[in-house]
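No lab work stands behind these numbers, since they all come straight from the coordinates. None of these values were measured; they are calculated from a predicted model. Cβ atoms are built from the backbone, for glycine too; each structure is taken alone.
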Structure P
Amino acid sequence: MKILTFVARWLFVLCLPLLLLSASIGGAANSLALYHYGFDRYGVGQTTGLSEVELDRAARGLIHYFNSSEEYISLTAVKNGQSFTLFNEREVVHLKDVKDLFRLDYWVFLGALLYSLAYAVFLLWLGERRRLARRLIWGGGLTLGLMLLLGLSTMLNFDQFFLQFHLLSFSNEFWQLDPGQDYLIMLFPRGFWYDATLFIASATAVGAVIIGGVGIFIYSSAGLSRG
């Protein structure tokens, strides 16, 4: 019984970073504002020759694809009055791999959310508010530590971090695209991914502070009620 309690406790603590990080990744993937920010900051309109309207259509098309049942993306754009297929075959295959990663992220989020809620409700049902509070604080602290490492890795050596991420995440080389002719790279240059990584780390850290703050509040209020 002690082993089961130990495993359940630490599984809850470990689920909190997964919950917050997966939520931040999913939020970034579906944030039209983040896409537009990248387009404006890195002059994507000039690089691609696409108008703001076409860039907006591309962003919305990608978000739709990531949340659809379509296996492969088929997206057209208009440039100089001519309609053309935006992504070539290599880019289409890579986007399918990216979509699979986002689906995995959604499943991680759902699993972590369900377990965290079930465990928290169970402790509250037992009247163990202080125990729940301590674990929320531990989970928030662990998440902050991990996001600090992520932020430092991004700022100190992003290129190596980005390379290792791709080597671990993809089993093929379709992610190796040409920035001079492949629109996927022109739409989302290196700087965009640097900013997006910091955004995800920051959003996750904010969530960790909130979780930890809730834990501190519960712990304090439980102590006052006992007193």
Structure Q
Amino acid sequence: MSLYAIGDLHLSFTADKPMSIYGREWENHVAKIEKNWKKRIREQDTVVLTGDHSWGRNMDECRADLDFIASLPGQKILLRGNHDMFWDAKKTCQLNDLYQGSLSFLQNNYYMYGEYALVGTKGYCYEGRDTPEQYEKLVKRELERLRISFELAVAGGFRKFIMFLHYPPTSIGEMESVFTRTAEEYGASQVVYSHCHGAARYQDSFQGEVNGIEYSLVSSDYLKFKPGLILE
């Protein structure tokens, strides 16, 4: 039994959104994902998908994408990404009910992996498009969701945590953020995130050990479309 993570599958079985326009590495990326996933992941393994699962704007458009993910081996836990328009933040419970037994959705809750609680939220970082007021509002909302996830896990008796985000935990140039400080406050051993694409963006945030926490980028193109091992 092992824990893996990968983000940004950007599936579009129904929506007309070919990823090859973003670079040669994205050509036939769905076939690469399926091949590498089936080669690496066993049914007893758990894979956390850190957002941007589908280009579908609603459930009808994303259903084939989610069904594809559900068909892959292992337990799949999905985090919300900035492009996941199908996911109404207020209706996560409905998604969990709809896909019970095949997919699990992580928001305002947590999941168990051995002695660890898997906690997380979408997160947010500054990318040059927000006013200070908008940025603060979005960060505050995501921090509240992250704390709910941690506190539910603490109430469940957990003391070991792995934290998942979609966005990087810090904005460019930051040496800390509310997300890194929260990870340190609760004693998370790892922080796993995605969202960054292209060689110029892979260093946008922390990688490796910082203040006793291991930070890992798991964007699918960064991983060459192979799920990354988080914990054995």
Structure R
Amino acid sequence: MSAVLVTGAARGIGLAAARLFLQKGHSVLALDKDFSGCDLPAQVRRVRFDLQALQDIPELLKNETIDVLVNNAGTLYCEPHDAFPEAHALEILTVNLRAPVALIEALSPGMRKRKSGRIVNVASVAAFTGHPDLWYGASKAALVNITKSYAGYLGADGILVNAVAPGPTLTAMYEQLPQSRKDAVMRSVYSGRPCSAEEVAQTIVWLGTDSPAYLSGATLDVNNGSYPR
């Protein structure tokens, strides 16, 4: 069985993914900046860590052997594009984009030595639209591009790099959206309901374990037809 690292594992999609990997017999290392009120199973090893501390990531992981990396952690601020605090923009770009790169750079040398590994990046439907939340959309679009880049960098060593792009998903991040945005999204999806975190987790776990070895550099939509404008 594989050793799996899931970021943002204390809640939402990350929590659902951590539970499902564990249920399937894998060992799970959960990374999050806050585990308070979290109901992760006791078998999951927890490490409290703020991904904005990019410089500390190599030291944090230097003794870890990880077979599957799930870059799930993300942050969102629903603020006007013309009055967006610089600190919030920098936080989004750091957590959503630079931290996944730093984690890949820290863990891929070990994967290369073992000639195997899987990396799953959690992007968003926001990557494919002119998204109302400017920096969030930009960070997720860049994450899709980075997924393709690393699939090329690492593919010759047997490492698969893919992404999922969830649509509206019932998480704390979804609850930040104004009701008008939620209503518009619900009109666009085929089923008329949000996605569950568990449905996204099922896709992540498949990419991290059982998807074909020829599937790499891909982004799988888990959005039920939702492409909000």
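A few notes on this one:
- Highest-scoring label, criterion being mean count of other Cβ atoms within 10 Å over residues 69-76, among P, Q, R: R
- Structure (P, Q, R) behind the derived value 40, 39, 32 of Cα extents along the principal axes in Å: Q
- Which of P, Q, R yields 1.16 [Rg/Rh (Cα atoms, Kirkwood Rh), for residues 93-132 alone, calculated]: Q
- Source structure (of P, Q, R) for helix-only ellipticity at 222 nm (-39500 (n - 2.57) for each DSSP H run of 4 or more, over all residues; to 500), computed value -9000: Q
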